[in-house]
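Undergrad: Take a look at these structures.
Each reported figure results from applying straightforward, stated rules to the coordinates on display, with no laboratory input. Because the structure is a prediction, the values reported are computed rather than measured. Cβ atoms are built from the backbone, for glycine too; each structure is taken alone.
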Structure 1
Amino acid sequence: MPEWTALGKLLIGIGAGIMLLGLLFLAVDRIPGLGGAFSWLGKLPGDLSFKRDNVSFYFPIGTSILLSVVLTLLFYLVGWFFRR
């Protein structure tokens, strides 16, 4: 079943990417000077944030669009890599 082999490789690649991203986030907090490297995430133009008396509302539209573009490119590259 060659289609299961390709799916297995894809899942291993995605898992390895998530693991590397997690290690990067852990390392960022421990390296001096890089603690604020991702502080801009969630504060992009287009992110809606409303605060009233006892209610706060946050909807990250700009961050969602950026994340969508990055993940689309990542999945395209992974798919292209495994098609070869």
Structure 2
Amino acid sequence: MQRVRVTAAGRVQGVFFRASVAEEARRRGVSGWVRNTGDGRVEAEFQGPDPDVDALVELCRRGPGQSQVSTVDVEPAGIVPDAHGFDVR
């Protein structure tokens, strides 16, 4: 079990990045959230089993659809007890 915060930069807004990440997180049963930032990046937190969280980080690295990801930063985050559900903010 792990929780990470991911920040993706590049062409990541207006290309269904958040929707794609949320769909995959929900499919995998990973909890957390995803949102656009004011500076054009996308930020997310994922919590769940290591393989599922790692797969979501990889999705952010390659980017869904028409996105063009230039950089992805991944930082460990504290586990949130009883976390469930995935939100698009």
Structure 3
Amino acid sequence: MRPIFVQIKCEMGQAYQVARAAADGIEEMSELFSTSGQYDLLGKFYLEPDQDVGLFVTEKIQTLPGVKDTYTIIAFNAFTGK
């Protein structure tokens, strides 16, 4: 599994509805956080190695009602403490 992070900008007043729809409907979602700044939500998703990132984002995230924009970050390595 490989992680990607997606920042999600929502229509005004829709962040909690988008978060609920993502939690209920996207099985690849690991965590979803509300954030401050340009984007309203930050999601961590685990995809299969052969899963198309662009197709996942456009079909599963951008189609959620209330989503206005996304910004995708592909992660390479995870570092942890001792």
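Undergrad: Check the numbers for distance in nm of label points 7 Å out along Cα→Cβ at positions 27 and 51 across 1, 2, 3 and tell me which is largest.
TA: Largest calculated value belongs to 1.
Undergrad: Next up: Using helix-only ellipticity at 222 nm (-39500 (n - 2.57) for each DSSP H run of 4 or more, over all residues; to 500) as the calculated read-out, with -9000 as its value, let me know the right label among 1, 2, 3. Provide the component values of the computation, followed by the final result.
TA: Values: 1: -22000; 2: -9000; 3: -4500.
Working through the options, I get structure 2.
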